[in-house]
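What follows is calculated from the coordinates using simple rules that are stated; it is not laboratory data. A quick note: this is a predicted structure, and the numbers were derived from the prediction, not measured. Cβ atoms are built from the backbone, for glycine too; each structure is taken alone.
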Structure 1
Amino acid sequence: MSQPTLTQRMLNKVELYGNKLPDPAVLFIALLGFVWLLSWALSGISFNAIDPRTGEQLIINNQLSGAAFTQFLSSMVNNFSHFHPVGVVLVAMLGIGVAEYSGFINAGLRSLLAKTSSALLTPLVILIGIVSHTAVDAGYVLVIPLGGVIFYAAGRHPLAGIAAAFAGVSGGFSANFIPSAIDPMLQGISQAGAQILDPKIVLNPLNNFYFTAASSLLITGLGWFVTDKIVEPKLANNKLDGNLEDLPKMEPLSTAEGKALGYALWSILAGVVLLIATAFPESSPWRAGDGTLTAFGAPLMKSIVPLIFLFFLLPGLVYGIAIGKINSSKSFVEGMSAAMSGMGYYLVIMFFIAQFIYSFGQSNLGILLAVNGAEFLKALDLPGSVTIVGIIVLTGFINLFVGSASAKWALLAPIFLPMLMQLGISPDLAQAAYRIGDSSTNIITPLMPYFPLVVVFCQRYVTTAGIGTLTAMMLPFSLIFMVCWTIFLLVYWSMGIPLGIQASYDYIAG
């Protein structure tokens, strides 16, 4: 038996230590208890720090006192029900559930992937992987295996197709030119973290949209280069020995599916035209009182999540009716129910995250960390760009052990954002940096829930493929994405290009 490679030995260590971490829900229960105990231990200590919100002496509030604990219990339901990420994700998933259930997403991806030349297979697979984020997990179960099928059918190494698709779906998780549920989810957590320092601050759900849209082009280009010039040439020694007869086939759309897809796409176009037509007039009800469409208070901005819901619901419903999958009110509701049935675990995690953020904010521990951390960073006198790079690298490292994007940001945002705001760095910029670190290392950690599934996809073609095989394939993507994406953000920042709607690079108190 051959000795494990250096890459495999490193991954075995990551897996060993990563498996010792508790489930994310249990982790936040432990952190909640830690906040309580720490607030009790520090509540009587003077830190000679000024609370920037009040200008008074900063004190730590004991969360185990009778008054604080009873207030916590009485607020528990509201903490959860009013926690911003919960509602936005569930509403968006209702529409996406209908689109998945009816087969619209499946048919749309098959159509796009089938109508391209061999020379453009790589960028298209990556780009479709990026777009698939709008359907949450659809890319993992559909685009990645289809990437292998398409490459094999074109006479190319199928593992290269799997790698390209995986890079788009997971490595480019924070790159997309179509708004998705991840945007308001992260914005909600960012807003909750920023309000620890500035209770009046409000962030736009699309505060990173311009940057993520531009990033989709960057990730597509980088992924194209890495796939064709680095990964695929090195896969020449990985001989295909799987049972190729049993491989899934990329079947073309039937006549009925093609017609149904056409009707669904026309419904999207009609919806977009209707939205533009109703938003264009100066008297449009979509506009804010000052006549703008992109102001925080504009109904259009407040309706981003419902619009995502309708963007998938309408074509999903049209496709389902046309193809016969949705033929009654019962089947229509089944699509939404199917989407909700998979959200139970998410809701459990969100419940404990909401309680943790509440107690962390009430204790003033976040403000203390922010004030002292800001003073430390100010004393170091590091350029803001160095601080941002540090956030990206730290996030990428933590992502190797804690895979959930929302869970990680819920842990880091209450610490990072108030501290960076003290240094004049906006929550919008900090969130963009976090998204780079979070995406770049998704594809090299076995602790990512879909990582073992991608290994199975590889084994359909190369029976000896394992964790080391997949990691060796994806490591060049991860390193190049992180380095180039970081540089891209710094250049983007230096040029003053807007990060998103109503977003800024600088935070000014007041």
Structure 2
Amino acid sequence: MEQAKSTWVTRSLDKVERVGNKLPDPAIIFFICLLIVWALSAIFSQFSFDAIDPRTKEAIVINNLLTGESLADFLSRMVTIFTGFAPLGVVLVAMLGVGVAEHSGFISAGLKRMLDATPKALLTPMVVLVAIVSHTATDAGYVLVIPLAGVIFYAMGRHPLAGIAAAFAGVSGGFSANFIPSAIDPLLQSFTQEAARIMDPTIMINPLNNWWFNSASSIVVILIAWYLTDKVIEPRLQNVEVDGDPAEIPKFDELDAQQTKALRWATATLLLGIVALVLVLIPETSPMRDANGALTSFQAPVMQSIVPIIFLLFLLPGVVYGYISGTYKSTKDMIDSMTKAMQGMSYYVVMAFFCALFIDAFGKSNLGALLALEGAELLKSLQLPAMITIVGIVFLTAFVNLFVGSSSAKWALLGPIFVPMLMGLGISPDLTQVAYRVGDSSSNIITPLLPYFPLVVVYCQRYVKSTGIGTLLSMMLPFSITLLVCWTAFLLLYWSLGLPLGVQSSYIYGG
């Protein structure tokens, strides 16, 4: 029975992969989507809608992007749309430092030592755990953990795409699961509090109002990703040949005496860098804190400096390792490492150009906002029991997430509708926010509109040249569906047991 089930799952995923890989190149898909958005904006701009945009407090209006004025504005902003595309700078700057650490041999040497200490059977849960914790450093997981997971799996004799899938599931699918508070907590709380004050002007929401549930969710995400990676995804990849460019795939030979010495000095440099950073952050008057002395708010300089910090923490030990091991003979060797890293990102830069143009047009058209608002109004009109309503919010959020990638942008739209609506039903803003976060995380890994989705495709192509959108979708679909169903069930169980959601949180709003 189990074998038949596995065969059915494998056939279904193979079909998703075949269909997905018949699609045009991702860059062309984004361009086609841009044209579709333009056409739809022109059509729907002719109609009036009753949905109220919470950002303007007025009826939502679809903006026609095909008017002469709109097209002129688009052309005049094309360059800045591309250069202002947030993931582009994050990826390229981080990869400059990572490139030095990688091509000097520091990462390869460090992984060799780590593999000696990590049992093969526990590799998957360890990768997922690290991926989840990486949320603390905002988007660091996308540029560090996911590619390194592929390297580690490959070095252990396992399929590298399975490692990438496991890490992607942890970083993006488990976006709202973390033992450690991150900057996303106060960001979402700020929207929740403003939405709640529509009903109660004096209400206060704690930024850590979901912390306990998020921590418990980490265990759920790890177990799900562990099982699916080892029992579903990797067995399916057994016949997928690793045919990437040998020069791009790290080699793992035994370390000689000089490399061992270089690794020790490079690791010491990395640790000194971390200690120095901690010492700078500790004082209450630290310039890396925000005006209120907080470190985890989005206004705190340290949170805005995550990428430069990553750059330095990889650059410095990479340089030390390169010179001591003999990999680097001059500064030109270091620059050559950065150049190689950028060459590997050239395909991503092309995709990012078209992705940026599409996302900008989709946002300016208000089509995504209309979709979110109409869906929320439909859910509101059904007047379902509390638990079913919470499930509806989870699934509606997961669906809207396929079209509006930014977590904060979606919550800015949905929060002012969901939060007051459920407060009227006696459900607290804390519980509503938790439901939103579960739905938002679960479908991250299957939406090509996620800004980092094309980057993960590039990581996979490093090992399997034929990797396309369909390949990645077929790998991540089991994670997404299982997370959506099991995480929602876990939320209902957690709720029924009355376990605390977080700090100063509740399930019930009493008015």
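Structural remarks
- Among 1, 2, structure where Cα Rg over 2.2 N^0.38 Å, for residues 69-172 alone as derived comes to 1.47: 1
- Which of 1, 2 yields 5.3 [distance in nm of label points 7 Å out along Cα→Cβ at positions 29 and 269, calculated]: 1
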